[in-house]
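What follows is a set of structures for review.
FYI, it's all coordinate maths here, none of it is from the lab. Just so you know, these numbers come straight off a predicted model, no measurement behind them. Cβ atoms are built from the backbone, for glycine too; each structure is taken alone.
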Structure I
Amino acid sequence: MNHVLKPITEERYWYMLEIVPPAIMDGKGFCVGEPYSHRECTATHKYDQPTFSAFFQLGSKYYEAAEPMTLGEYKAITPAIFHELVRSADRPASVAKPQEPRP
């Protein structure tokens, strides 16, 4: 699964953290304690795994995963992957990739 993060406010991050105890929490963020739905986990390939809204923090910036993820997918986000997701989230949406010239 290709994870996408979207920037959010600090207020939303803390609201979601405090609404129910997290299902998981570590140095990069947390997953909200109530499952959103169930599906196959792309990290473990186990069927009928609960998915959770996921939230992340890096310094004074806060992010939410665009799609719910399983705990296996959350755990599979290494520091390198996390930093790349944050870099992608912080890129301006209006910047278009240059296209190859047509022959």
Structure II
Amino acid sequence: MTTFEVFQAAMVWNPDTQQATVDMDRARAIQRDRLRGLRAPLLVANDVTLRDAMVDGDTQRRNAAIRRRDELRDVTKYTAIDGAKTLEELWKAVPKILTE
């Protein structure tokens, strides 16, 4: 998908100026939803790791899985999302944990 396709719902038509503008608040909400979609399979895999660690009594692996879970939960709080001034910056606002 292109940047335009992803953020198309954030475009707002201004009849006075006859131009489309970007509603960055809408765009940020779209980006957060996009990150949630990227995060979902990682959370599922991490839950399996956490469960296995708990069953095995592996405290170190359990703690690592809990830290990873918490980091995954926080992806929508990524500061680059709120700091983005353009759609291109917003598109690139993806935490490393989702791309590793």
For the read-out FRET efficiency 1/(1 + (r/R0)^6) of positions 11 and 51 (r between Cβ atoms, R0 = 25 Å, to 0.05), a value of 0.05 was computed from one structure; give its label from I, II. II
One of I, II was used to calculate P(r) over Cα pairs in 10 Å bins from 0, in percent, for residues 27-82 alone, giving 25, 55, 19, 2; which? I
Hey, helix-only ellipticity at 222 nm (-39500 (n - 2.57) for each DSSP H run of 4 or more, over all residues; to 500) derived from one of I, II reads -7500; which structure? I
Hey, Cα extents along the principal axes in Å derived from one of I, II reads 65, 21, 17; which structure? II
Distance in nm of label points 7 Å out along Cα→Cβ at positions 19 and 91 derived as 2.9 - corresponding label from I, II: I
